[in-house]
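Q: Alright, structures below, take your time with them.
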Structure I
Amino acid sequence: MTERVALVTGAAGGIGLATCRALLARGGAVIGVDLDEDRLSQSRARLVDSGLLGFTTYCADLTDAAKVAELFAWVEQQHQGLDVLVNNAGTCICTEFVDISPDELRRQMAINFDSAFYCCQHAIPLMLKRPGIKKIVNISSNGAYNFDVFDPAHYRASKAALDTLTKHLTRRYAREGIAVNSIAPAMTRTDLFKVVGPEVLEKALAAMPRGRPLEPDEVAAWVAFLASPAGDCASGNVIILNQGRDVR
């Protein structure tokens, strides 16, 4: 039986690291990709210390289409195919709308959307070589839909674009056995807590029905579910994780 191979972007911490841990616990090989080589090495050491084997790392700037091509050429050389892609790499640049510069707009879209677009382009040919149902999971954001708390305009737009890509790929590759879903978490305890001011953070947390943020492991559990055979019949969904915050 062919070993299942997963690739997770933004793997050095937060949701990415939790996702690597959850996928490794189910068996198979996991490739963690991140721009921060030092943090990626530290994360690998933590996983190995936990007794989780089968984890390899790759450092790359995923906003660079040429670097993404090199990454997936390496994946093909090492594994001959790919079964699961988790597009988790992203950030939030907190700037008021009228102050967003053209360069900042391009950078926000490049990190959150372009990187996932490039990865999907190169992952799908590798997936077509594999048997069974292959999976793409895009980590979106509740900020693409909920306007009760502050999220910058370009951040919202990048995540909404990611969800539209999810739906396009779902219809395009359904007959080829590729299932594509987005997960859109609300406030999650990650490094992004550091990029918002204390008042904004306090207001956002107060809006959560349980009075606390989501934890990376909670999001990762959903990724692992979709990546498992139980998620084979799910495709084209934007799964909202927000403790029921949007219920009116």
Structure II
Amino acid sequence: MIHATAIVDEKAKLGKNVSIGPYSIIGPEVEIGAGTEIGPHVVIQGPTYIGEKNKIFQFSSIGEAPQDKKYNGEPTQLVVGDRNVIREYVTFNRGTADGTGKTVIGCDNLFMAYCHVAHDCIVGNNTVFANAASLGGHVEVGDFAILGGFTTVHQFTHIGGQSLCGQGSVVTQDIPPFSIAAGNRARAIGINKEGLRRKGFSADLIRALHQSFRELLKSKVTKQVALEKLEPLCDLYPEVAEFVNFIKNSKRGIAQ
């Protein structure tokens, strides 16, 4: 399962049925879970943990040192979950000592060619990063979020779960969950109605989210008044409570 031209450090730990293609390099302090497939010309450095049944395509660079001038060789980490598809030329960097010390990728994500996940990012599960979508340091991306091709995300920004960033979005402020954002600079323009419908969200829930979006982000009333009006919907729908709490807790401000 390991090609004769691959270089695997003796300190690396490989699970059952791991395959490593020609000319790939696996460094020390790298652990790769069972069933993961690594294509040709892939470089994986550590400390890095990669879970089971991932598929990493050619020319990817996984677990390299962070691109941060303050980084001074500290033993930071990259942790990757299970069943991710990582296409050509994708780069994942480890964390920094000034951050959390760890970059974390969840499970069942698709990273198309040329995507970049910088130091100290947290990416959830079932996300889609279209070609060349890139995250600055310390970014958080929620479950089922979709980043269109060539989307770029400023450091410390949060992108909520079930949201959609249109192609070429330049994200400098937080994108609420369940919403659609687009543009340079990206702005949240509404609820991701079609995406939520396809995922089985009820019409009543989608209407409640739409009302919450209008009250908090588009109406002329104060935020406090909007929050009071939305309390019954928060009690009725956990998703509305998630949407409202995301906006209340935003540190960079909401893109609107």
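Q: If you rank structures I, II by relative contact order in percent (Cα under 8 Å, 6 or more apart), which sits at the top with the largest value? Walk me through the numbers before you get to the answer.
A: Working: I: 20; II: 9.
Largest one: structure I.
Q: Let me ask you something else. Match the computed value 0.75 of FRET efficiency 1/(1 + (r/R0)^6) of positions 85 and 149 (r between Cβ atoms, R0 = 35 Å, to 0.05) to one of the structures I, II, and report its label. Please list the in-between numbers first.
A: Working: I: 0.75; II: 1.00.
It was calculated from structure I.
Q: Quick one: Rg/Rh (Cα atoms, Kirkwood Rh) came out at 1.04 when computed from one of I, II, so which one is it? Kindly include the intermediate steps, with their values, before the conclusion.
A: Details: I: 0.95; II: 1.04.
Traced to structure II.
Q: When distance in nm of label points 7 Å out along Cα→Cβ at positions 13 and 165 is calculated, the result is 3.4; to which of the structures I, II does this value belong?
A: Details: I: 2.3; II: 3.4.
Structure of origin is II.
Q: When mean count of other Cβ atoms within 10 Å over residues 37-44 is compared over structures I, II, which one is greatest?
A: II
Q: Can you spot which of I, II the value -5000 was calculated from, given it is helix-only ellipticity at 222 nm (-39500 (n - 2.57) for each DSSP H run of 4 or more, over all residues; to 500)? Intermediate results must be reported in sequence, preceding the final value.
A: Details: I: -13000; II: -5000.
The structure behind it is II.
Q: So semi-axes √(5λ) of the Cα gyration tensor in Å, for residues 69-188 alone, computed for just one structure, reads 29, 16, 10; which one of I, II is that? Don't skip to the end; give the middle numbers.
A: Values: I: 29, 16, 10; II: 22, 16, 13.
It was calculated from structure I.
Read-outs throughout are calculated quantities, based only on the coordinates presented, and are distinct from any laboratory measurement. Note that this is a predicted model, so its numbers are computed, not measured. Cβ atoms are built from the backbone, for glycine too; each structure is taken alone.
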